[in-house]
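Pasting the structures in now, so scroll down.
Read-outs: derived from the displayed coordinates by stated rules, not from any lab. The model shown is predicted, which means the values in this text are computed figures rather than measured ones. Cβ atoms are built from the backbone, for glycine too; each structure is taken alone.
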Structure 1
Amino acid sequence: MKIALAQFSVERGSVDTNLKTINAFIEESAAADASILFLPEMCTTGFDWTKNKDLLDGAADLIRSLQATAQAVGIAVSGSFLEKTESGNAANTLYYIEKDGSIAAKYRKAHLFTLFREDAHVEAGDEIVVADTECGKIGCSVCYDLRFPELFRKCALKGAELQFLPAAFPHPRLAHWQTLIRARAIENQSFFVAVNQCGCEGHEGDVGTTQYFGHSMVVDPWGEILLEADESAGLHVLEVDLTHVSETRAKLTALKDRRADLY
């Protein structure tokens, strides 16, 4: 199947601008005959939590808008978005929207980035999610989750063939990003799709200005890098064959040989 990755610079609090960018990528991905478009973390709002508080009440409407677009264009869409929880708090939530507009899965970011005080503004999720989609079984994760291998092993054991991670990884942690993505793919023998923001979120000189490095990646179950973007915005489309997952696991039976009686 063909998958598309949209790497771009998210504008803080500018929902209309970000949505216009996303809709353009949806159209471009569909024209390229992609089955699914993967988007970065918090791709409609960014991380200004003061502004995001005011945007909470419209968060569900925004998802409904994307559902309608996915259905109209006929492509699945997934990324991480602002969500208002049942208790009225903000959540950083991955949605997987099928091409018919239905929501196949929703995953709230489990590991909150305390270094940037995300835990002070966001309600953490408490469920590991593998989406059973038309494109296969897709494990759900968001950004900082990458540093916690247990989550990805759980996804693999729940049947994930492809792991998706929308992210906002900044400089100077590029080496961590590249190494951990390959490690997660190799140790779980699954495809790994990681889509990162790029560019500067906020204006130069602002307090909290962050420079993201892009380098969105697709890694196969053997750890081979099928795609690594540079730091510029753009759409990347490529073929992945999920049968490589079962083939890899049959050739090297690491998952079968794990000692579940010990750990």
Structure 2
Amino acid sequence: MRGLLVLLLSLFVAGCSTWSKPVPETFESHHSSRLSLDWAGFYVGVIPCADCPGIEMRLTLNDDLSYQLQTRYQDRSDQVFEQRGVFVWQADGMRIQLLDGINDGLQFWVGENQLWQLDRQGRKIDGALADEYRLFKQAHNPDLMARLSAVHWRIAAWGERFESAPVSGPWLGFDHNNGRVYGHTGCNRFSGSLWLRADGQMAIDEVAVTRMACLQAQPEMAWLQTLRLLNRMQFHEQQLWLLQDDEVLVRLSPRPDAEL
């Protein structure tokens, strides 16, 4: 899926680029999701689409069995379709069905911090894309967001992959009040939506970049590629490290206020 940029918060969270895949639960679970899981919350994912790159789906499940569903077809338009209604649990305590007079029959299997979309008969979707029919629960971590948002982060040092790129110019900021990221590539400004997943990951999507011509394209190219490749984030003392698996892509340090 395109438009998503992924970070893994290995230190602070017990939790269309591509989401990295956690090991999925099996559908042959012996417990009741309704009784044993903290299922209420906000879920986000990109579901496969027959004639577009993907369908962005955001689903809120409330304790009173009401829900809100927002969907958008990527590369078609910016229109967001919103539906509200109630959902019911199936007798097995593992599946839910959305009811609103439009999407009656849309069902999900409820797992730990994730939902699998099912077919109209309430069965697991098979095939090569079966694992893509998932939504991931978002976490609320105000302490982490407060620390990220307290400063702007500039490049202290590139990792080996981009070690020849200049360090001056690019920076990254977090807006914890609005769930956004923003910053500069060294040539253009960018912003995007911020998603903090309950399973330990964080994603940036809906990224918008200005289109000014760059005299020196190397810093911007390295920065945007870093944002595309990264899937982990760690704090090391006063630095914020962005990584792909175990590879450090870039080390960031707080940016002095005088440079903002």
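One of 1, 2 was used to compute mean count of other Cβ atoms within 10 Å over residues 62-69, and the answer was 13.5. Which one was it?
Label of the source structure: 2.
Suppose you compute FRET efficiency 1/(1 + (r/R0)^6) of positions 70 and 238 (r between Cβ atoms, R0 = 35 Å, to 0.05) for every structure in 1, 2: which one lands on 0.95?
1
Next up: Any idea which of 1, 2 comes out highest on Cα Rg over 2.2 N^0.38 Å?
Across 1, 2, Cα Rg over 2.2 N^0.38 Å peaks for 2.
If you work out distance in nm of label points 7 Å out along Cα→Cβ at positions 134 and 198 for 1, 2, which one comes out largest?
Comparing 1, 2, the top value of distance in nm of label points 7 Å out along Cα→Cβ at positions 134 and 198 belongs to 1.
One of 1, 2 was used to compute mean count of other Cβ atoms within 10 Å over residues 94-101, and the answer was 21.2. Which one was it?
The read-out was computed on structure 1.
Also, quick follow-up: Out of 1, 2, which structure matches -2500 when helix-only ellipticity at 222 nm (-39500 (n - 2.57) for each DSSP H run of 4 or more, over all residues; to 500) is calculated?
Label of the originating structure: 2.
Out of 1, 2, which one gives 12.0 for mean count of other Cβ atoms within 10 Å over residues 126-133 as computed from the coordinates?
Here the read-out was taken from 2.
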